[in-house]
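Structures for review follow.
Every read-out reported here was derived from the displayed coordinates using simple, explicitly stated rules and does not represent laboratory data. What you see is a predicted model; the values in this text were computed from it and never measured.
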Structure I
Amino acid sequence: MSEITTEQVAHLANLARIALTPDEIAKLTGELGVIIDSIAKVSEVATADIPATSHPIPLTNVFRPDVVGETLTVEQALSGAPEHDGSRFKVSAILGEEQ
């Protein structure tokens, strides 16, 4: 197991401004040690002749054709709007700013 100490965990918690109890520090010390050991095992297996991959099976995105379909008319789009000027939605100004 890697040598990670409770002092290191407490220091990291302090840097991250996370308040930890002594029990939490002890628990995280063990958990971080396991994580570091796991990374070390993966590093031992990884070799330079094997390319890095994000997925074991090559994937291809499947897209439907981009075909323009039926759309709403301006009148249909504005029919449910609380306010409009005949061709655009009207919204009230925010933060007291007028345009």
Structure II
Amino acid sequence: MDKDKIVLGLILGFILPVVGYALLLEIYDQLSSSGIISDEGFSRTFRERTIALLAICFNLIPFTFFNRKRMQNGMRGLVFPTVLFVIIWLYYFRESIL
């Protein structure tokens, strides 16, 4: 259990959503350019808002792993950046979700 550190949770909590956002944005751009999906009929912030929310949800992967391995400190470290990203998401998209 020497890997049960708050710092590990903090690092994963900040890096995973950023990498997930970039990955999801690239996948969406590829699908959009090939004509498989489009933004037609959605609000102008739908794409960014949805991709950002899914990127935040990427933190559920290490959270589930930490929970199964009973790594409580890792889970604690993961919660802080997740809550921070949710607050930022709510603030940034507050007008489009009201």
Structure III
Amino acid sequence: MPRLTHAPNIAIATLWADALRAQGIATSVQRQYLGGVAGELPPDQCLPEVWCTHAEQEGRARALLHALQNRPQHRWTCACGELVEGGFEQCWNCERPMPDET
């Protein structure tokens, strides 16, 4: 069972694991409860980890995880005139979706 990555917090670890599971990759989150002992143990030893359950899925899992961690950032102007930046695909002001040509 190979470890794929450390996550900065339990929420991110859970999101990554859920996204991998949605793609058919069996994963688990380990060390999810060690945040409370940071200070007693070195902080880097208390970070949650995402593990791949089956070693034969490791390559695909790493590729998908890399894609999740490196999402493209967009900058586009909505039809309402609002400038939308970052990974947002919907305007916060009028809720229109990002146009396809962006």
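For the read-out helix-only ellipticity at 222 nm (-39500 (n - 2.57) for each DSSP H run of 4 or more, over all residues; to 500), a value of -24500 was computed from one structure; give its label from I, II, III. It would help to have the intermediate numbers written out before the result.
Details: I: -12500; II: -24500; III: -7500.
This figure was derived from II.
When you work out volume of the Cα convex hull per residue in Å³, for residues 34-89 alone for each of the structures I, II, III, which one comes out largest? Looking at the calculated values, the largest one is I. Tell me which structure, out of I, II, III, gives 36 once percent of Cα pairs over 23 Å apart is calculated. For percent of Cα pairs over 23 Å apart, the value 36 is produced by structure II.
Out of I, II, III, choose the structure whose coordinates give relative contact order in percent (Cα under 8 Å, 6 or more apart) equal to 18 when calculated. Can you show the working numbers first?
Numbers: I: 18; II: 49; III: 25.
The value was obtained from structure I.
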